[in-house]
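Undergrad: Listed next: structures, encoded as structure tokens.
A short reminder: the numbers here are calculations on the coordinates, not readings from a lab. All figures in this text were calculated on a predicted structure; none of them were measured in a lab.
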Structure P
Amino acid sequence: MSEGTVRLSVEGNIASVLFDRPQARNAMTWAMYEQLGRICSQLHNDPSVRVVIFRGAGGQAFVAGTDIEQFQTFQNGDDGVAYERRIDACIEQLERLPMPTLAAVEGWAVGGGLAIATACDFRIATPGSRFGVPIAKTLGNCLSIHNLARLTSVFGSARVKRMLLLAELLGAEEALACGFLLQVCEAAEITAAALKLSGMLAALAPVTQSVTKEAMRRLISHALPEDEDLIRRCYASSDFHEGVAAFVAKRTPLWRGL
């Protein structure tokens, strides 16, 4: 399994972060999550950067979730709790960046990829982009309360239930209509659109942007309930292990509710 790379480049006051594992639709490995965390720490302490753009390599996907093969080593619910906390910490680092962030999405943004895009302040996408968390179909795991709160804040509970309980993928036009996306543009135009929006953001008051971002983050995350019992139950289930085994074997999982 190629571990992939998360790359940082800076031009002027605009930073670009590239998820570079196109042969696997940029599915995130543990190494990539660690690299993303280090990049966010570096950017957090760099006042010269005014905007950060996040993109996926290859044009087929932004990020197609976490690489499912890595879940083969999970043995019990504690492994699931540790994983969700690990992902929460990484996504929170991105969310806490003091400067505006933009996800430029081409293709799939699902699972962990949707969490990354949702943690950004703005999102633009191509017409063929798809958004969702189809784990009720593929893996049989669950999301943390923090990630559910982020999704619900931008999509609303009805759409989140469609994505999670029905395993639906939402198209770009619906994501635009509900306010999740700021703009839909053709693939040939998305780089120019991202740079144009970044230039507009970089010209505005950075302290206002920073404190507004943090205030809104606190509103979403304030007094969220505990969720370890729910995560432990899901990752300890036979269905979760069946989902992982079925994915690796490229067969349809047989859900038993156990």
Structure Q
Amino acid sequence: MHPYLINTEFFKLPSYGVAMATAYVLAYLWIMKNFRKEYFDKKFIENSIFYSIIFGILGAKFFYLATFWSSFGFDFYSRLKGLFSLDNLKAGFVFYGGFIGALSFLIYYCRLKKVSFLKLADLFAPALALGHSIGRIGCFMAGCCHGGHTDMPWGVVFSSPYCQTDPHYMGIPIHPTQIYESVGNIVIFFILNHLYKKKIFKDGHIFLLYAMSYSFLRFINEFFRADNRGAFIYGFSQAQVISLIVIIASLLFLVLKGRKNA
């Protein structure tokens, strides 16, 4: 793949960074195109987007550091020192960490401003799926979040020395798990975009549909991944455990909310 779109002695332009910037811009444009349908204040929406990105990045970084804490050194002090090394600060992010970080901020901000969180979550859900789809293309270009060996004709080979692919999987065909997730997210986006415009669901249902559909996608895709994702729990990755929790919690919320409205 191509981890750098431009790679010279004086300037490097990482593909992942370009993809993430594109993802943020497209998600922002979709939200700004649709926010007036719910009569949200423009300043409120702009602040919500800006700070959710900030807290999302912090959450994604925190989860990454927590997941790989044991790899930063041999004891507490060496790990603490390694935690703040430039290489570790520049490395990795965990999507669910970013999701939880941004979600926590938005819940707090909506309560502070006395705005319906469920309405805002419905607005943000399609944009999140759209942005995530573009972001995974950046992962593909960088070689991170990769799959395991496959004999399928669509297997891809990473050979660039700048790729973040595990050395054991360099030079052999592996599952393009980044593309699996990118395609899955864009399908989720088109479905949510259609349903959001139809306005046939109660507040919060679009967001819950996103949470369940992405979690299902992530749970399945994890079986094909082979990058280092931290410790496993009863054979399941941490992302799979979180996915199951999100699916169950979303279903319970729908059931309980349905009973209240009955």
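Undergrad: One of P, Q was used to calculate Kirkwood radius over Cα pairs in Å, giving 18.6; which?
TA: Computed on structure P.
Undergrad: Work out the source of -14000 here, i.e. which of P, Q gives that when helix-only ellipticity at 222 nm (-39500 (n - 2.57) for each DSSP H run of 4 or more, over all residues; to 500) is computed.
TA: Computing helix-only ellipticity at 222 nm (-39500 (n - 2.57) for each DSSP H run of 4 or more, over all residues; to 500) on every structure in P, Q gives -14000 only for P.
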